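The data blocks that follow each hold one structure.
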Structure 1
Amino acid sequence: MNTSFLKPLLLAGVTLALFGQGCGTTSTGPTGPDMGVWKTVDGGVTWVNKKAYVSGPKVTAGTASLSVLSMDFDPQDRTAIYLGTAENGVVYSLDSGESWQQSKSLGSGKVNDVAVDPKEKCTVYAVSGNKIYKTVTCGRDWNQVFYNPRTDTAFTQVAIDWYNPLTIYAGTSDGDIYRSIDSGVSWQTSQRIDGNGITSLVVDPHDSRIVYAGTQSQGIAKTTDGGATWTQIKKEFGDQYADGVRVLQVVPDPVTANVIYDVSRYGLLKSTDGGATWTGLQLTSPPGTIKINALAIDPKNNQHMIFTGVSTLQTTIDGGKTWTPKKLPTTQTGAKLLFDPIEPNTIYLGVIPAPSKN
């Protein structure tokens with residue numbers, strides 16, 4: 001199959017902001033609720049809060065208060081975007097973010113992650129608490145497909161094999177990685193990293209047998225055989241990049257195989273050999289002083305990358321040699337970034353509440 005469209009979607013990662021139609025850019029600063037999803041169509045020069053919300057037959061402007069925890073395109077229809085939110089369940093758009101609606105059948109509450117099947121349109125998985133849910137109707141109806149009896153453990157991540165979507169992976173706050181090879185009908189423990197939550201779970205866009213799982217403090221777990229066996233990338237960071245084991249996000253390069261980025265307590269680390277060796281990227285501040293929440297890579301030009309932190313967006317056009325900072329278009333905190341797979345000047349930014357100053 002042609003995976004050129006799927007690869008950027010599997011970066012994991014990368015997410016975006018919520019709601020709105022209308023005006024408002026970084027030049028004047030936001031007024032009123034300014035969370036949810038922000039969108040740029042000019043590569044980040046100007047941003048608009050995408051806050052139009054569909055509630056029944058009416059359109060309201062109440063979604064700019066949403067907190068975005070995850071976001072994913074429908075790989076067969078990039079105008080369809082699904083969000084996992086902190087309090088409003090799954091929220092989705094069918095018009096490239098111009099309007100949004102809640103998947104009411106799933107209800108409200110915290111949804112940590114969503115993943116859309118790359119071959120079956122409208123098939124979506126969502127993880128909430130100790131449960132995994134699935135819809136085959138674009139979110140109109142959801143069924144629980146797995147229940148973890150450990151109620152003190154939450155599912156944090158979910159990912160789908162883009163080559164064989166029968167295979168799904170899910171990670172937990174306690175370090176378990178579950179795998180289903182039958183579209184979620186049954187699940188088995190694929191790997192266990194005791195007491196170390198899974199912070200990132202991504203299928204390699206060049207070889208779907210390779211899966212990376214970032215952890216809170218034990219580096220990256222990697223499989224090259226579809227989850228049958230795993231190795232741990234930890235000592236490879238060495239003393240120089242010791243904080244690289246505190247992983248927030250693993251981002252494979254969509255263009256070049258075996259190139260992966262580690263978004264961590266250190267900052268940004270790059271490997272060109274699948275995690276065997278690492279190099280730190282020089283940012284605008286010393287290592288460990290910039291908190292990076294999300295990194296996204298242009299699916300058509302891997303020299304063009306963008307990351308978001310607490311109050312800034314930073315962009316590179318030379319593969320990370322130099323970075324240009326810009327203030328966020330919101331008073332809140334950037335949490336997720338997502339490049340449009342066809343129009344890379346279109347980028348989505350997902351927002352969460354800013355840290356308390358107290």
Structure 2
Amino acid sequence: MSTGISRVRRLQEIMQEQHSSLAIISFTDQMRYLTGYLENGHKRLLALLIPTKGEPVFLVPSMNVQQAKQNPAGISHVVGWGDAEGWLPSYNSLLQEMAIPSDATILVDDELQSVHLMHMISLMPGQFYKPADDVLSVMRRIKTDTELEDMQTAASLIDSIAEEVMHTVRLGQTEAEVQRMVVDACHARSTHPSFTPLVCFGANGAMPHHSSDSTPLKEGDVVILDIGCFWNHYHSDITRTFSVGEPSDPEARLIYKVVQRAHMAARALAAPGISCEAVDEAARTVIESAGYGDYFIHRTGHGIGLSGHEPPYIVRGNSLLLEQKMCFSVEPGIYLPGRFGVRLEVIVTVEDEGVRSLNVDPPAELPVVEAR
């Protein structure tokens with residue numbers, strides 16, 4: 001039995017336990033996880049329909065039938081629909097074929113286009129729709145050894161890229177130019193970025209999701225580099241903070257040390273049976289105790305794997321308990337508007353008695369690279 005089919009069977013078991021009749025999976029990482037196949041349907045419906053019992057079916061545009069039939073999971077039932085008639089007649093026929101009740105509970109991919117969902121609801125208004133991620137995340141958040149190997153490779157690659165970029169930046173380069181350096185470094189290692197690289201100079205670093213622009217690098221700038229790459233579709237994601245020359249802001253070294261302590265406090269607490277919110281609190285307490293609580297403006301971490309962001313989320317209010325082979329980021333930060341920001345991020349995996357970082361540890365003190 002292929003990995004994909006075994007995952008489909010496991011999903012069906014959970015669906016039976018939860019009394020769901022059908023799962024509708026869109027062209028997302030959920031589909032790749034279950035079948036090894038992923039093709040962008042763009043505005044057309046391309047979906048995997050999984051009944052609680054029986055064989056799954058690909059419902060795809062006619063132009064995608066041949067690719068869908070080659071799916072690694074070996075799912076043989078593929079139904080194509082043409083642009084002239086649209087997908088609703090075929091979808092309706094499949095519901096009848098699968099004997100899906102008019103009042104069934106249906107799991108829907110969180111990223112299914114709303115226009116498609118509205119058509120489904122109009123066809124069977126008595127059916128109840130629930131997010132599929134609530135079920136699939138139970139499966140996906142525990143990584144296999146093979147998944148961990150791919151994530152370790154991706155992590156090692158991005159570590160080397162970060163180190164290379166940190167020591168080759170030049171005064172006068174723009175954020176966009178350094179961003180291009182990251183992309184080129186990925187390509188040189190037979191990979192590519194898993195998200196648009198974030199390069200933030202000086203005051204731009206106080207915006208956690210700043211879009212890299214034409215801001216030039218100046219001596220004394222504190223730089224945030226948030227980058228990731230793929231290996232076999234699995235993500236890496238790290239953030240490094242460093243100064244080019246002696247930091248021009250006298251508080252930079254202190255802030256870096258506070259964030260580093262918060263980072264390590266979260267990692268020290270994380271272990272099987274510890275809640276996600278407790279890990280977040282461990283980092284947050286360090287930053288709040290240092291008087292910078294108002295400047296830590298996001299969660300401490302997010303799960304990662306086939307998706308860049310997936311459960312478990314390391315955030316206040318999430319009582320989910322950590323389990324072995326879960327993987328997530330640890331990335332506390334402090335952001336001083338108009339001045340600079342500091343964020344330190346690695347990916348960890350949960351082991352018997354704690355967590356192991358897939359990445360090289362960030363330095364204990366603010367790294368200072370030569371201004372050239």
| task | Using distance in nm of label points 7 Å out along Cα→Cβ at positions 240 and 320, single out the structure from 1, 2 with the greatest value. | result | 2
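Any idea which of 1, 2 comes out highest on distance in nm of label points 7 Å out along Cα→Cβ at positions 152 and 216? Don't skip to the answer; put the middle values down first.
On the way: 1: 1.2; 2: 4.5.
Sorting by distance in nm of label points 7 Å out along Cα→Cβ at positions 152 and 216 in descending order puts 2 first.
Quick check for you: by Cα Rg over 2.2 N^0.38 Å, for residues 128-279 alone, which of 1, 2 is greatest?
Values: 1: 1.03; 2: 1.21.
Between 1, 2, the highest calculated value is found for 2.
Tell me which structure, out of 1, 2, gives -10500 once helix-only ellipticity at 222 nm (-39500 (n - 2.57) for each DSSP H run of 4 or more, over all residues; to 500) is calculated.
This figure was derived from 2.
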| task | For structures 1, 2, calculate FRET efficiency 1/(1 + (r/R0)^6) of positions 104 and 264 (r between Cβ atoms, R0 = 41 Å, to 0.05) and state which one comes out highest. | result | 1
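Can you say which of 1, 2 returns -0.53, -0.65 when log10 I(q)/I(0) by the Debye sum over Cα atoms at q = 0.10, 0.11 Å⁻¹ is computed? Mind dumping the intermediate values first?
Values: 1: -0.53, -0.65; 2: -0.71, -0.82.
Checking each candidate, the match is 1.
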| Among 1, 2, which structure scores highest (criterion: FRET efficiency 1/(1 + (r/R0)^6) of positions 80 and 176 (r between Cβ atoms, R0 = 25 Å, to 0.05)) | 1
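Each reported figure results from applying straightforward, stated rules to the coordinates on display, with no laboratory input. Note that the structure is predicted; figures quoted are calculated from it, not measured. Cβ atoms are built from the backbone, for glycine too; each structure is taken alone.
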